[in-house]
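**Q** Quick heads-up: structures coming right below.
None of the figures in this text is laboratory data; all of them are computed from the coordinates on show. Only a predicted model underlies this, so the values are computations on that prediction, with no experimental measurement involved. Cβ atoms are built from the backbone, for glycine too; each structure is taken alone.
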Structure I
Amino acid sequence: MKLGYFTLTDNPPAYGADRKDANRLLEEVLTQCLHAEEIGLNSVWVPEHHFGLFGVLPSAPVFLANVAARTKRVKLGPATVLLPVQHPLRVAEEFALLDLLSDGRAQLSVGRGYDAREYAAFGVDFAQSQEIFFEGLEVIKKAWSQETCSHQGVHYQFSEITVLPRPVQKPHPPIYVACFSEPTLRHAARAGFDVIFAPFAAAMMFGSLQNAVVEFKKESEAAGHKGRKVMCSYFVNVTYDRQETIKTKERLLHYFNGILPAFPADRATAPAHIRYFVDIVERMQTMTTEDLGDRSIITGSPEDCIMVLKDCEAAGIEEVILYFGFGGWGHAETMESMERVAKELSPHFD
């Protein structure tokens, strides 16, 4: 199993006086991505968030092209492209170009997101996000798999289109679907895509991360897609005493408080396919540090952290992407957390 770097550039208004300058934050994230290669992490994953409502990075491929020019080995991925608010052909073009510029290091992760405010700003119907997303996925796979393709769907129609440049990786870069719901998992499995789980969401769907992996692979193989890959993301901080562990968990609660306004919270008005987020909101609102176990965060002694990661490995997870700088943590502290992972955890994995 491999380990990677992950961030959502969280910097919401709820952080108040602790909120960072967005430009400075992105410069720090760039430094962290470069450091990820230096310490031997396998990949870097950066987000797509708009208008400072939660995160501050609006274009993953632009940012990753800069990282590509400064690195040689680390794989480059978005976590996650908000597919329904942009044309899938454009996404296919941009990440094929990133694949070329990085000499075959691009990866793609796409999702529906959860913040209706971003949809409203772009004039896209949040209630239709699921069907737009599924059709967009089909378009990207078709554009990368066929040199010349056509599509006549509900939301996208075009004839005899060729996406250039062609991806370096064959048949195309890996395509991961961010899975927070059972319908998305089953669609991804049947269509032959790979997936990324958040462990707490996987546990809500299927009881545990391991059960979610088993269900995904079972569904994939039944549809004729063998060898599909599964990743997951985790908040992380290796700690050396109980006080550090408690402070890390308090920082995660601060993060949860900041992200809550982005989630649908009204069961009566949330679209049916996104209503499960109301359950997530209700759980987050009542959480304490005592509630934050290994379904939410990897923290504690090196031995404790290794144990959680070994469970992920045993479950069939290909890679865990680690969120170091969550909850408004400073750049120096984030870099120190990365160093601790490199020293204490990485030697036990690929």
Structure II
Amino acid sequence: MTARSFFLILTGALLCASATVRAATVGEMHRIAHTPSAAIRDAKHSDALRVTVWYPAMANAVEMPLTVGSPSQPLFDAGTAATDAPFAPGRHSVILLSHGFGGSARMVAWLGTALARTGDMVIAVDHPGNNGRDPMTMAGGVLVWDRAVDLRAALMAMQSDPVIGQHMDVHRLGVAGFSMGGFTALLTAGGRADIQHFLQFCHTHPTDNTCAPQAEAPDQTMATREHALTLEPMASLVKRDSDDYAIPGIKAVFVMAPGGIEAIDPATLRNMKVPVSILLGDVDPVAPPVSNGNLAATLIPHATLKTLHDVGHYDFLANCTDTGRQQVPSCTHLRVPQQTTHAMAIMQAEAFFAKNL
């Protein structure tokens, strides 16, 4: 049996095992929240925060494809959902979802819609100044603790929304994140940022890819980031990095290929009280496991770790289309079919949140 045949069989088995999750119809709504910190990071200094909500919808709603890129030639297939469909009756557990550095809510819709099929309401954002839909900014790349502020602002705004709020059960509240979204999720659960700790790590480990410029913002090198931290307004704002950005009521944290772990005070990870589930690939060159996911698993008392063989970093993005595989560099280095990786991530997330929410 070839390796490809094995993965195709495994994918089929995983999808059959989770066939029940396809029974529900998923709706998608878009809202705008507001937070002063967004104006500091956004290229146009807007305080608007884009929010996407996936949720269980009425069964007769018609889902449409969710894609990223040109509508005629999309680069990524992110799943399906019915825009503004009526909610299924009742209140639903809530999961906040944070995308990676330079990503977007739509890029992690494959996970958000899957969780919505099992009965969760998923609230995702486009982090200002650090998403793939708007110009990237230095403030968006450096003031990373404000990503947790985004999730809190989105949660509060959705609670006040006359349509969405009545269907939220905030007593069952979880958070999930990919890459820097994993960093964000850990801050909402009690971790505290420590930028000086990150700088010190990079000075002593300059070849660790954690310290390298991200592909989405190649101009943000360690040198340019350190210089930016000496200039106002960031010189003053960085003094707030270690503030408490935890969101009250978080009961469970699920992170995929978490990045930026060296930018979290290790003592706060050791003191984390909530259960944390970590999923990563063993060939991740962007967020090397030794300085990120494995480190978090070692420090966090109630953490569990699962490592996927031959899986990298961008495997956790939305599915690459044929066009994406031709045009997007991150789509050309996949050793394992993304459907297999996604199926395993969905099963782990569903089981974890079902147990802890």
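**Q** For the read-out helix-only ellipticity at 222 nm (-39500 (n - 2.57) for each DSSP H run of 4 or more, over all residues; to 500), a value of -9000 was computed from one structure; give its label from I, II.
**A** Checking each candidate, the match is II.
**Q** Say we calculate mean count of other Cβ atoms within 10 Å over residues 101-108 for every structure; which of I, II gives the highest result?
**A** Values: I: 21.1; II: 25.5.
Greatest value across I, II: structure II.
**Q** Of the structures labelled I, II, one was used to calculate Kirkwood radius over Cα pairs in Å, for residues 37-140 alone, giving 14.6. Name it. Before the final figure, lay out each step's value.
**A** On the way: I: 14.2; II: 14.6.
Checking each candidate, the match is II.
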